[in-house]
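Once you scroll down, you'll see the structures, which are given as structure tokens.
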Structure P
Amino acid sequence: MTDENFSKVPANSLFKFSLIASSDKQAEISMPLDKTYLQEGGVVHGGIISTLADTAAVYTVHPYLNENQSMTSIEFKINFLSPALFENGDLLAKANLVKRGRKVALCDVEVYQKEKLVAKGLFSYLLF
């Protein structure tokens, strides 16, 4: 997956995601913060953080599917461990493939702001 193709995905463009690395085992995606992502108390909205984490997980699986395959989300669980604050800068999601079977892929994702872990999630996808 090239960064050019990655940037053509509408959601990736909307959130200004940058593809740092992608392989069939792991992916890293960064996101600059925008004040429109904030909720009460100046905290980055959890849905925005979840979107970043999901996208990182997707890029450990989707670019490496066979030509005739596709995928869709089954479920995810995310824990927010520390508030992400606008003044602390960009977010970075690091995804690791836990298992890829014939029908299901599972990824573990950690989201950081600087060196601080702000969220951790587990994402599962149906492969078809």
Structure Q
Amino acid sequence: MINTAQFVLNPHTVGGRLLGNVASVLITATGNLFSGVCIDTGSGTGFCAEHSAIAAMVTAGEYQITKIVAVWRDDDGLLYVLPPCGRCREFIRQVDPANLDTEVILGQHRSAMLRDLLPAHDWPEPLTSD
């Protein structure tokens, strides 16, 4: 998946903002692959590569993610696997409750379940008066 994601990278600069410099690829529970890139905007309306890939998945009528990865290449051409930010972790969880079992790829030989990266994922219990 890391290799697939690196081919989605397509950096482009507009007005000092980078588009497409982070790419994400995910595999759904049905085995379909979806990809997306980040878009950074000056007004704060941009989004992460994971959001883009998930939007493509939802557009196709799917909601459960088996695996997901995001990659970035530095100015020297070195490739990095990026863990999802907190906003992306919560977004993945909210798309479908089963996504707590999504395998998040963190490196060539390293991954973690989303539930382990987002441990306080249960909705809180109501407070009782004593």
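Readers should treat all values here as calculations from the given coordinates under stated rules, not as data from a laboratory. This one's a predicted model, so the numbers in the text were calculated from it and none came from an experiment. Cβ atoms are built from the backbone, for glycine too; each structure is taken alone.
What the table below lists for this structure:
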{"item": "Label whose coordinates, when FRET efficiency 1/(1 + (r/R0)^6) of positions 41 and 81 (r between Cβ atoms, R0 = 25 Å, to 0.05) is calculated, return 0.55 (choices P, Q)", "result": "Q"}
{"item": "When relative contact order in percent (Cα under 8 Å, 6 or more apart) is computed for each of P, Q, the largest belongs to", "result": "P"}
{"item": "Among P, Q, structure where mean count of other Cβ atoms within 10 Å over residues 17-24 as derived comes to 20.0", "result": "Q"}
{"item": "Structure from which 27, 18, 15 was derived, semi-axes √(5λ) of the Cα gyration tensor in Å, options P, Q", "result": "Q"}
{"item": "Distance in nm of label points 7 Å out along Cα→Cβ at positions 25 and 113 derived as 2.5 - corresponding label from P, Q", "result": "Q"}
{"item": "Origin of the value 14.6, 46, where Rg and Dmax of the Cα atoms in Å, for residues 33-72 alone was derived from one of P, Q", "result": "P"}
